Structures are given as C-alpha cells and as structure tokens.
Structure P
Amino acid sequence: MQTDGEKRYVLALGQAVISAWGELPQDIQQRLFEDAVIAGHHSERDESLREQLAVFLHERHPRTER
C-alpha cells in the first residue's frame with residue numbers, strides 16, 4: 001500500500017509524463033504505455049484499460065500513433 005507521500009509523487013510524475021507525452025520518442029511512449037497497462041491491470045474487467053488509455057492519450061495528443 002502506498003503512503004500519502006508516495007501517492008503524491010506518483011500523481012505528480014504521471015501528470016508530467018502526460019504533459020510531455022507528445023514530445024517523447026515513440027519507443028519511450030510504447031514502453032510507458034505497456035508498463036501503464038500492466039500496472040493498471042488488476043482484474044479481467046481491466047482488459048479494456050488498453051483501449052481506454054489509448055483514447056485518453058490520443059485526445060490529448062493527436063499526433064500519438066497508438
């Protein structure tokens with residue numbers, strides 16, 4: 001379980017990555033995307049996370065190829 005401080009760091013880092021997403025090299029985007037899908041996959045219901053995350057990123061960064 002994460003402490004409040006750890007949650008704050010994760011949130012801050014996540015927001016920074018989302019902000020810079022369109023400027024990141026495609027190989028870095030791919031790795032971060034796959035890592036996020038794995039980290040966020042907690043049950044069979046989470047299978048749609050991949051698609052939801054792709055839509056989320058594409059809406060914020062239209063040049064994202066995923």
Structure Q
Amino acid sequence: MRIDIDTDLCIGAGQCALSAPKVFTQDDDGFSSLLPGHEDGTDDPMVKEAARACPVGAITVKETAG
C-alpha cells in the first residue's frame with residue numbers, strides 16, 4: 001500500500017505514530033513523517049488504523065497492485 005501525508009494539513013497530533021510506530025514518526029517540528037524504508041509503501045496492517053486515527057485526515061492510504 002502507498003502512504004501519502006498531506007504536510008499542509010498535518011497538525012502534529014501524533015496519532016499515526018501511536019497507531020503504527022513501525023511506520024510513522026514525528027519530525028523535528030512535531031509533524032508526521034514516514035520512517036526510513038517506508039517511503040515507497042508498506043504492508044503493515046496498522047497503517048490503515050493510523051490513517052483513520054488522524055484527526056484532520058492528513059494521511060491517505062492507497063492499495064497498490066502487487
């Protein structure tokens with residue numbers, strides 16, 4: 001699956017990092033970012049939960065053909 005973070009929409013709530021800590025982190029300014037190795041997507045099942053938990057909907061997850 002492909003993960004996109006709308007950095008203009010992100011408010012730094014941190015729900016993504018709490019929901020999927022193996023995929024998301026917060027940058028030096030407190031905003032959501034992907035951990036190294038996940039820029040091209042992941043199969044971590046918690047990613048969808050992280051997107052759902054985002055209070056402003058800054059994370060979108062798209063299934064990729066594979």
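Work out which structure the value -21500 belongs to, where helix-only ellipticity at 222 nm (-39500 (n - 2.57) for each DSSP H run of 4 or more, over all residues; to 500) was derived from one of P, Q.
Structure P accounts for this read-out.
Given that Cα Rg over 2.2 N^0.38 Å, derived from a single structure, equals 1.17, which label among P, Q identifies that structure?
This figure was derived from P.
Quick check for you: by mean count of other Cβ atoms within 10 Å over residues 10-17, which of P, Q is greatest?
Q
Say we calculate distance in nm of label points 7 Å out along Cα→Cβ at positions 2 and 42 for every structure; which of P, Q gives the highest result?
The maximum falls on structure Q.
Who wins on distance in nm of label points 7 Å out along Cα→Cβ at positions 26 and 58 among P, Q, i.e. which is largest?
P
Only the coordinates and a few stated rules stand behind these numbers; no lab work does. Quick caveat, the model's predicted, so the values are computed rather than measured. Cβ atoms are built from the backbone, for glycine too; each structure is taken alone.
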